[in-house]
Structure P
Amino acid sequence: MNHDELFIGGSWRSPGSGRRIEVVSPHTEEPVATVAAAAPADVDLAVAAAREAFDGGPWPRTPVAERIEVVRRLAEIYGERRADMADLITAEIGAPTSFAQRAQVALPWTMISAFCDLAQAYPWSEDRSGRYGADVRIRREPVGVVAAVVPWNMPQFLTITKLVPALLAGCSVVVKPAAESPLDAVLLAEIIAESDVPLGVVSLLPGDGSVGENLVRHRGVDKVSFTGSTAAGRAVASACAVDLKRVSLELGGKSAAVVLDDADPAAVATAVRSASLSNSGQICNALTRILVPQSRAAEFTDALSTEVSGLVVGDPTDSATQVGPLVAQRQQRRVTDYLEQGVQQGARVVVGGTGMPEGIERGWYVKPTLFDRADNSMTIAREEIFGPVLTVITYSDTTEAIRIANDSPYGLAGSVFTTDDERGLEVAAAIRTGTFGVNQGYPMDPFAPFGGVKASGYGRELGTEGIDGYTETKSIAVAKS
């Protein structure tokens with residue numbers, strides 16, 4: 001699985017330094033591969049190639065219909081490599097194979113075709129009658145060279161939601177994958193190399209944070225699309241402000257599941273398990289604060305306890321596994337620290353807690369954990385843990401539930417559970433987030449925009465809004481002859 005070259009401008013090249021990324025299995029703690037790591041000189045080469053492809057190459061000037069056909073061909077090749085892609089993601093980040101196949105690979109593959117469908121109907125050009133006698137033509141043109149900075153937790157999904165709409169818009173793209181997940185990026189580069197995407201249009205540069213920083217600050221970049229932590233997002237926004245670069249940020253979350261008093265405990269517990277503990281809890285829009293009515297708290301807590309305690313934890317290559325290891329030892333330690341803080345601050349461990357899961361002796365695992373007797377001021381209710389940890393918080397009435405849900409620095413996602421859809425929609429309208437679900441975790445529908453408010457960032461991915469982010473709107477006034 002070792003790889004010695006970088007994909008720069010559509011060609012494989014020797015890296016500018018001898019630096020390597022060692023990929024270590026989160027399950028066995030043993031090395032599985034090494035990959036060439038990018039250096040600042042490689043960033044310069046990739047941006048130069050992207051700049052040349054955008055400023056003088058054919059891609060931005062290719063008719064939209066032809067760009068769509070190129071991307072559809074990319075989807076075909078991608079589909080042929082889905083099994084390989086899923087295996088690599090399981091190996092590098094420990095995602096359970098069932099989740100890797102479904103969400104880490106099949107979902108982004110579907111997204112490629114969905115974006116092509118959206119691009120066919122997108123208003124690339126429209127005419128309006130002006131107020132003062134001139135007609136107005138509105139054109140949506142490619143924003144330019146895009147830097148796409150992607151984290152490790154959903155590497156292909158997050159890459160595709162940036163790369164594909166940018167390509168359809170006519171942009172050239174430099175992707176910076178996380179150091180923890182370079183293997184899937186190498187395979188994606190191979191797929192792109194086999195496709196009809198022109199030379200210069202796409203580069204992929206695995207590397208550490210310094211590579212991302214160099215790319216974000218590069219004067220040749222017109223737009224930055226970043227997904228990651230809120231702290232890193234603030235630094236990215238500040239760097240982009242210097243040159244007034246366009247920037248979109250999809251950052252952290254601490255999403256609430258508001259369980260109303262008419263909801264079914266078993267149905268809620270099943271939905272929360274899927275929406276919160278998939279990918280071992282390492283998803284940004286996980287429902288980690290479970291708000292339940294005080295009058296029925298025991299029922300909902302018992303149902304959640306049954307779901308959490310029944311999870312199969314273990315080898316991520318086993319199709320029966322539901323929760324695998326965390327991505328790195330530092331993440332294991334981080335989550336363990338949160339578990340300890342929860343107990344110290346007065347929350348009760350209902351299921352799980354510190355220590356390795358039963359029967360597991362190595363790997364970066366933590367026990368799926370459910371807390372109750374918590375309040376919204378506790379650290380486990382305020383900060384993004386990014387692991388398989390849920391916190392039950394009680395409320396007295398719906399007004400208080402909404403207040404608690406909104407009492408967060410984040411605003412990425414959320415859900416409400418009820419047998420009355422209209423009541424659910426009223427709660428959804430009252431909670432300040434960018435995305436929301438009624439009787440489900442927020443679904444990543446390719447036709448629905450995804451993104452957050454407050455400290456969860458700004459800008460949207462998916463839907464036609466996901467294409468908007470890679471275009472500039474030009475207004476052309478034409479005097480009537």
Structure Q
Amino acid sequence: MLIALLCVLLCACVLLLRMRTSRAYAHKLPPAYYKSLPIIGITHLFLTDSAKFWSLVKSICEDTIRKGGVTSTSIAGDNYYFVTDPEDAMTVANTCLEKHHLYKFGEDAFGQSLFTASVPIWKRHRKLLSSAFSLPIIQGYLETFNRQAEKLVSQMDQFADQKPFPATAFIHNISLETSCRTAIGTTEGQNEEFFQNYLRTLRDVINLVTERIQNFWLLSDTIYKLSGRKKRQDDLVDLLHEMLDGIVKTTATVQDKQNNNLTKRTGFTSFLEALLELRENNLFTDKELREELDVTIAAAFEPTALTLEAALVLLGSYPAVQDRLFQEIMQHIGPDRDVTREDLSKLVYTEAVIKESLRIIPVAPLAPRSIDKDVELKNYTIPAGSQCVLMMYGIHRDPVWGPDADQFRPERWLEPDTLPDTAKAFAGFSIGRRSCVGKIYAMTSLKVSLVHLVRKYHVMGDHNKLQFKLDVTLKPVKGHEISLIRRNKDHL
């Protein structure tokens with residue numbers, strides 16, 4: 001008991017010394033988060049499960065909004081700043097591009113890709129890959145999006161006109177399959193054995209990374225290795241690379257034949273083709289190609305799936321919103337045909353529903369950044385060497401959104417006179433220079449999915465029953481069940 005007490009006191013002294021020597025004391029500190037304790041701040045509150053951690057994040061957001069948009073605390077000896085003020089958040093996002101050290105665990109699995117890379121590599125890759133995420137290229141995936149949406153409708157049809165069910169597995173499997181098909185170029189009926197193996201292996205890698213971030217004792221490289229998880233992760237990543245090598249070789253051979261036949265290329269049929277062209281021009285190495293391909297598939301499927309799941313529950317909770325969405329779909333597309341590129345710009349209310357779903361239930365509700373230079377906010381200075389967390393959930397509830405910020409109201413996106421500056425106040429795809437490069441992909445895929453689902457079914461749900469956990473992304477654990485009622489064809 002005495003030894004344990006001495007250890008605690010020693011740790012406290014070390015933390016106190018570190019805090020006292022911090023440059024933060026040269027600047028006016030924002031108000032402390034109200035649950036902060038002397039010396040240790042809120043370190044003790046992180047020793048919890050992912051559901052309680054989400055409750056902590058919401059509490060920090062609410063307290064920070066009440067106190068003007070910026071609060072501070074200490075976590076494991078580091079000075080942390082929480083920001084919900086949209087203008088200050090944008091300042092941080094554009095000034096400090098280096099991500100928090102937690103991202104290194106994603107880097108261990110997926111290498112130096114757009115999502116995890118250090119700033120110099122990120123800048124180079126972002127510039128080279130921007131064309132691969134452009135609207136014309138994404139519109140070339142519409143055939144895949146339509147077929148995958150039809151497949152989702154078909155799979156969920158067995159639950160139509162029955163009791164509520166969780167659609168999570170169906171939505172996530174289809175989303176992962178869609179991201180693979182658009183990234184690698186696999187088509188229905190081809191490479192099915194490869195496809196299923198790849199999905200299974202990728203899911204296992206993502207689960208290991210998530211588990212490590214969730215459990216603080218696994219953050220230690222030594223403990224992670226001793227637990228056997230490091231070897232398991234390395235073996236799975238090697239297997240992913242081995243499986244991709246065959247697809248890369250096949251696609252490269254086809255591309256070479258096209259070039260030899262002087263076939264004029266009007267675009268890429270997959271993200272892999274864009275990467276292969278960069279490699280052909282000696283702009284990407286084989287290692288960079290594989291890392292970007294891996295992380296693109298991983299980063300594309302889950303946020304899209306979670307957003308679609310949230311949108312369906314919200315639509316099921318607001319019948320008037322769903323009816324208006326249905327009328328827009330019927331007006332511009334009708335009951336049967338595919339969504340075309342000409343349709344996308346007409347689906348104005350559909351887009352508003354997606355954005356409002358992301359505002360109310362952001363997939364990534366926080367974004368930690370390492371502060372590598374002093375950052376001047378409106379009322380405070382965040383000193384270099386600190387850590388900052390951009391609280392997307394709180395940004396979406398800032399007073400600029402009005403007194404109904406907590407309400408699901410897609411109409412707000414159609415009211416330019418009262419809509420805030422969404423470049424700063426909307427963080428559904430993050431904010432600033434390191435915002436999500438795949439937002440056009442996500443919006444297009446989600447529009448197509450909603451069209452196919454809502455014109456076939458009337459959705460019922462109750463967002464008031466939703467409960468979440470936060471482990472990298474915000475995931476529902478309760479209350480996400482929906483009911484599907486087949487629409488009467490006479491009314492279509």
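Worth pointing out:
- Entry that produces 18.9 once mean count of other Cβ atoms within 10 Å over residues 168-175 is calculated, selected from P, Q: Q
- At a computed 15.6 (mean count of other Cβ atoms within 10 Å over residues 48-55), which of P, Q: Q
- Structures P, Q were compared on FRET efficiency 1/(1 + (r/R0)^6) of positions 224 and 456 (r between Cβ atoms, R0 = 30 Å, to 0.05), and the highest value belongs to P.
- At a computed 38, 29, 22 (semi-axes √(5λ) of the Cα gyration tensor in Å), which of P, Q: Q
- A value of -17000 for helix-only ellipticity at 222 nm (-39500 (n - 2.57) for each DSSP H run of 4 or more, over all residues; to 500), calculated from one of P, Q, originates in structure Q.
- Label whose coordinates, when distance in nm of label points 7 Å out along Cα→Cβ at positions 248 and 344 is calculated, return 4.0 (choices P, Q): P
- Value 18, calculated as relative contact order in percent (Cα under 8 Å, 6 or more apart), assigned to which of P, Q: P
Readers should treat all values here as calculations from the given coordinates under stated rules, not as data from a laboratory. Quick caveat: nothing in here was measured; it's all calculated off a predicted structure. Cβ atoms are built from the backbone, for glycine too; each structure is taken alone.
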